[in-house]
Structure formats: C-alpha cells, structure tokens
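What follows is a set of structures for review.
Just so you know, all these numbers are worked out from the coordinates, no wet-lab data involved. Please read these numbers as outputs of a predicted model, since none were measured by experiment. Cβ atoms are built from the backbone, for glycine too; each structure is taken alone.
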Structure 1
Amino acid sequence: MGDAAMTEFTSDTLSSRTVAAGEAAMAGQSHGLRAMLPFAGPAVIASIAYMDPGNFATNIQAGSKYGYALLWVVVLANVIAMLFQALSAKLGIVTGKSLAAHCRDRFPMPLVWAMWAVSEVAAMATDLGEFLGGAIGLSLLFGLPLLISLGITAIVTYALMVLGGRGFRRMELIIAGFVAVIGLSYLVELVIAPPAWGAFARGAVIPTLPDFDAVGLAVAMIGATVMPHAIYLHSALVTGRMPAATDALRARVLRFSNREVLIALSFAGLVNLAMIAMAAAVFHTGHPDVAEIETAYVTLTPLLGTGAAAVFMISLLASGFSSSVVGTMAGQSIMQDFMHVRIPVWLRRGVTMLPAFAVVAMGVNATDSLVASQMVLSIALPVPMIALLILTGRRSVMGAFTNSRPLQAVAIVATVVVLSLNALLLLQAVGIDPIGLG
C-alpha cells in the first residue's frame, strides 16, 4: 500500500492471478462480472461500516417511534456516503497515499494533531458501538451475561483479524460473507413482516421531521451511516492495490472502483431501509416505545415467533463481528498514517475494548451507548469530509483527476448539510430549539 501502508492488512497479498485478471480487465480483454471481480473488495469492506450495530440501534428507534417518516434520512445519508467513499478511493488510487497520510504531509502539524485526536475519538466511538453490538447479540441469542459475551466477542473478532491477516483477499471474502448474512437476514425479515409499501415510498422521498427529537435521531442516523473511519480506510485499502502507472490506467481503475462503490453502498442502503421498515411494520403501531435492541428482540418473539427474533440476532452478530474487524483496520490506518506510529493489533484491540467493558460494568444502557456513539461519529465526520474535499479539489494533489467544479459544488453542499445537522444537534443538547420543532 505504499509508504502509508497498514502492515497488518496489506493489499500486496493479492495473488499474481488476481493482479493479472485486473490488468486484463483494464486492457479491455474481459467484461462484465469477470472484469469487476479483481477490483471488488475495498468498497465491500467499507460498506460494513454502514451496516454496523449503531445502525441497528438508530434504525430501530426511527422505525418504532416515527414509522416510515425518517427513511429519507437513510437515502440522503447513503447518497452522501457514496460520494465521499468514491472521493476517498479516488484520492488513494490517483496519488498512492491515504487520506490520513496526505493530511500529515500537507497540513500544519498543530492541525494534524487536532485532526488525529478527533479521528481517534471517532475510532473509539466506532469500536464501542461495534463491540457492544456483537456482545448484545451473543447475550440475547444464547442467554449469556453481557460481560461474558464481551469476552467472547473479543476472542472471535481477534481470531477473524488473525485469519484475515494471512491474506488481504481472504479478509475481503470474510467481510463479504458477513455482508451476505446481514442482507439475507433482512430479506427474511421483510418476508415475515412486509412493510406498507406506499408509506415506505413516501417516507423515502419526502423529507419530514415530526418533532425536535427527530432532529437528534436524524443526526445519529447520519452518524451511523456516513462513517469517518470508513472514509479514512477506503483510501488506504486502494493504495497500490492494482498497478496503474499512467493516467489512462488510473482512469480505468477509477471506473471499476466507482462501480463497486455504487453496488456495495446501494446494498448497504437497502439493508438500512429494511431495518427501519421492519421496525415500522412490527413496532410502530402497537409498540412505538421500542427503542432498544434488547427490547426489540424480546418483543419480536411473541409478535413474529422465535425464528424471526433469531434471524434478527444473527444479523446483529454478523454486523458486530465484521464491523469490529473493519474498525480495527481503520484505527490502524489512522494511527500509522497520521502519526507514523505502529502498534500491534492485539494492543489496539485491547485498548479500544476497554470503553465497552466500562459501559457494561457501570450498568449504562447498552443501546443508549450505541446511539450516543453514533452522535459522536456525526460530530467527528466533518473532519475527514472537509479534508477530502480540500485535497481532491487541489490540482497539485490530483493533477488531471482534480474534482470538476460541479462535483466540488455537490460535495460542498453535502458537507454543509452534515454540518448543519450537527449544529442542530448541538443546539438541541443545550436545550435550544432554533426551528420551532420543540
């Protein structure tokens, strides 16, 4: 991955056969799915961040309390996510350096230190949500104490990282398998509890905020969907992945990358829409107060049967395990590329697990902690978004691949939207209702 590589998760473990297949695709010798496969992987890994346990917590609350009214937030967040994941991948493919490495090289060091600190807080909030999600799933599915479930989750995620560390392609396949499990689980849930498709369609395209509490939840949903660590990680995953020595070859790699982003994040968006639709169909009318993963599981059992509840928990387990691995990969990239400091995976995993154990030991509500972690992520999100906007808009960085004026304008609008929602959340936190929704 060049000089900003993640030593534990290097892309140079792609086989010569995969690289040769990629070169054949760039030369136009293969087409369709066969041409796409050598380039598939980075966006799939990034997409798991958009289906992590934080999404479960915020989407259950959104569907239970507001029915289909906040589906448009998922659509908006997913479009923003596609844009910035594509820009992140473009930065890595064109320059051969990750976003964090560029920040260190091109910004003043006091700013770099501040950016790193905010990004580390975001990474810890990410780990808290993902680690807790997997533990909640184990605890409910097998009737285990939450602290024991945390320990088991730690062992499983570390084993997955060790297994994936033997080859980056293997890690991509592991994550893709978890993505498939999550998607299949929600397909089953929609068959068991079909949504009201008319209300679903209206909620997905007509923006509404029923009350001021919906503002905070909408921001948390964006924080759970557009993830800071995924933006950082994507640029690192594509760096040096496929040889592209000329602008023409880089342009071809970019086309394949953009297609993968569109496919992988569209799938993630559909899963998020399905989460809200399930909660709206099952809980909104008779159980609008369902706001926790644990309550959702207990309530699903008498309403839809143990099978539906088990499928829900299996999807949460798949989400928790896989997103914990991806979160650790992103944390390694942020630490190494910002600070040029490398620490063992086991040590980073141990440090970032501590907040989850502390939350459980203190008796803090696990789902509330998940939602709070997503709010932290949303507040941290402008840091990589603005940095990416600046860097991909500079000709000195991107050369012929500098963002066009229309693209830059759209990215600026997306950033302003996120900043505006964050400002509303901060005002809500201090008891100010600036738009008369209270």
Structure 2
Amino acid sequence: MNARGPGAVPRRAALAAGVGFGISGVGGYFATRTDHGWLPAGFRRVPLRSECVAWLTPSTRELIPAGRTGDVVPGTRISVRADDWEPLAEREAHFLAASASSPAVREDGTLIRDALLDLHVLSAGLRAPIGSYAWHWRYAWPRDVAHMAAALAVAGHRGPAIEALAFFGGVPVAGNCFHARYRPDTGIPPDGRPPQADGAGWLLWGCAMVLAAARAGERAGCLERLRRTIEVASDLALASVAGPSGLPEPTPDYWELPVRGLTLGVVAPIAMGLHHGVALNAALGRAIDAERCRGAADRLTSRIWELFARNGFQRYPGGGGADVIITALLPPYAPAGHPDVLERLAATETAVRAPAGGLRPGAAWPRDGVSWTPATLLVAQAWAAAGEVGRARALVDWVAAHRTGAGSIPEKVLYDGRPAEVAPLGWSSALAVLTAYALNG
C-alpha cells in the first residue's frame, strides 16, 4: 500500500525550508508556506498524477493528466484523441449493460459506474489487471488482482475475472510466497521487492468469490480454469504455516514496507485464504489438501487470537497500533464475524481517521494528513457486510465526494480534500464495487 513510485519509501513527511518557503507558527505548531498556502507541520503535498485512464484504440490507453478532464469524452473512459471513438463507446456501453442486472451496480450516483469503467480500462485485453496506469503502478499485485477479479465477477463479468486469477497459476514464486507484483505481459517480477506471504491468502479468497458468483452450469469449467492457481496458492499457504510454531515467517504485507516482525496483515489473509481453501480443494477433488487447509486454518486462527486478540488486534502481537487489516478477520473475507472484532473495528476507525475524513492504513502510519482510499473502503466494506449500513455509506459517500474531476477514485486524498497520487487505483475501484454489492446484494 506504500506508494508504488520512486521517492515514496519510507512514508515519512519531510518538510523542507528553502528558497521561496517561509516558516511560521500556526495554532501552536509550525507550518510551511507553499505556493498553495499554509501547510500544517508534518503534512504532505502529493500531486495528482492523473484524472483517469482513457482508451485511444481498442488495445491502447493513455493517462489523462491532472486538470485535463476535457481530454476525456464525457461519461466514458475514452480519449478525445481516439481516432474512432464510437466503437469504443459501444464496447463500454456493452460492458455496463452486462453489469446492469447485478446488485453491485444498484448504487445511486456515478461512483459504481465510474469504478466499473475504471476496472474495465485497467484489465481489458491484459493477461492480468494492473494496479493503475502510471508507470510504477503498471503491474499485477496478487492482492489487487484478487479484489479486481472479485469485483468483476459480482458485477457479472465472470470470464475476465477467471482469466485474471488464472494468471497466477503460471507465475514464479519465491519460497513459500508469491512475489509482491508481476509484469502483466510476462508474469515475471519486475524488480527485487521482497515477496509477500499474504498473496496466497488473497488469491484463494478471490477464487472463492469468483466461484460463488458463477452460475451452476459454469462452475465446473471455472474450477478447472482456476485449478492451477488454487493448487499453487493452497500449497504456498500450507507450506508457510507448516513449521513448529504454526506461523508464517515475517514478510512485508499490504503496507509494502519493511517489518520488524510478524504482522496481522500477513497472518489474517493467510488464515482467511486457508478457510476458503477447504471448499476450493474439496471441489477440485483434493480431499487430503482440503483437510490440511481445514486443520491449518483452525490452528492459525487460534494463534491469531492467542497473539493478537489480547492487544486489540494491533499490527504486531506486541503492539504497533490499530491496523485496518483487522477487516480480514471479518466478512466478506473470513467466513463469519465476531463481536469482539467488530468492536475493535470501530475503535480502529477512530484511531486511523485522517484530517480530510478518510482513513490511514494504521495508527502507526505517518500522520501526514493523507487519507488512503483503499483503507477507507476496506472498513466501509466490513461495515456493509456486518449490516452497519449507516457506517458503510458514510465512508462510501466520502470516497465518492473525493474523486478526480473525471470520476476516478484516487489512491490518496490530502488533508484539504484534494485527490492525490494515481487515479484510478484498481484496488479502490474494486472495493467500491464490492462494498456496493455488500450493501445491495
């Protein structure tokens, strides 16, 4: 979840006093004077890289720069520079029409319609969906793709969802982990980022979501196409917890930062994936592996409660502050919720609130004034699945009100409410659709 471009690690606000900048005390603390006004101490100015991504041809896209909403045909994800935009518009209309009967799109306003168009432009014609279209985001993350596939499936686009997940049945792995991200054309990791053990759990959940959305007559074919992904993800998840402790080795998680030990962001997705692995493997006729998943899921869940429940499900067993990945212990990820976890979710939401009204990934995340839309929508989705409609809609409405001028959900929102960084972010677009599905499905 750490920004996927250069200069974004670590996420610590750094205020520089230089030529053209003045420093002054404001409200009992120091602030920096910038070209955009006073910036409270510790807060960040992050530019908006794009309004959206738009089609130039049926197979090529372009990033629409910030402030250039006029470069997009209104109501579409089609560039005004497209030589022949009518066939592109017909393709988008067909895509939306195929979505119309799904409860996931029975949402007032344009949020879900725009999110679906963004999922389409980030996935159509590619072997796997990409996180976004800015250069350093143009990769397939197991976590992001699992969510994007799930969202496409519940919106009625099961074919593309299946193919997105099948991609991971043929990619290289590192020990007991998927790599952090892959090139969508070759399936090769683009760099030396540490592998992330949570990827197997996310992919098993994604496969379960897609299968749940499949029609009865499609299920056998869907299972067979996903067989290799399910096998690989199950084997990795099982191997990761096969040691005497029953716990995986520490790796980075969705924060995508170095860790000082085992995090909830690794163990919760693996436990969740193993739970789904029971039914997935049983459906594939892998009865022994289904039972192995059942035993491993039960043991790991017990260890999570033993290590993390005593401190309120913070980031580390010994503390580290609230973390919105507590949502992985709740539906639609875990099979069932727990009152204690829901209670902690409410406290977590309060602890990670950012100035503009969205949420940070965790209490230990830098207090730089930035809200993150994936973190905000993870919590919204959990509240929706728990039947807390008012809580969920408040967060969804906040995201809807802080999109770009073209209607895409940005990765970040600054302290003053301005969208920032890349837009769209595939993970956030997917979470918006999945939250709508939980609210309306």
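Structural remarks
- Taking distance in nm of label points 7 Å out along Cα→Cβ at positions 193 and 385 as the criterion, the top-ranked structure out of 1, 2 is 1, with the highest value.
- Given 4.4 for distance in nm of label points 7 Å out along Cα→Cβ at positions 113 and 169, calculated: source structure among 1, 2: 1
- With semi-axes √(5λ) of the Cα gyration tensor in Å derived as 33, 24, 22, matching label from 1, 2: 1
- Ranking 1, 2 by relative contact order in percent (Cα under 8 Å, 6 or more apart), the structure that comes out highest: 1
- For mean count of other Cβ atoms within 10 Å over residues 73-80 computed as 22.4, the structure of 1, 2 it came from: 1
- Parent structure of the calculated result -25500, given that helix-only ellipticity at 222 nm (-39500 (n - 2.57) for each DSSP H run of 4 or more, over all residues; to 500) is the read-out and 1, 2 the choices: 1
- For percent of Cα pairs over 20 Å apart, for residues 241-352 alone computed as 64, the structure of 1, 2 it came from: 1
- In this comparison of 1, 2, the computed figure 1.0 for distance in nm of label points 7 Å out along Cα→Cβ at positions 81 and 129 is attributed to 1.
- Looking across 1, 2, the calculation of Rg and Dmax of the Cα atoms in Å, for residues 41-96 alone that yields 14.0, 50 traces back to 2.
- Taking mean count of other Cβ atoms within 10 Å over residues 49-56 as the criterion, the top structure among 1, 2 is 1, with the largest value.
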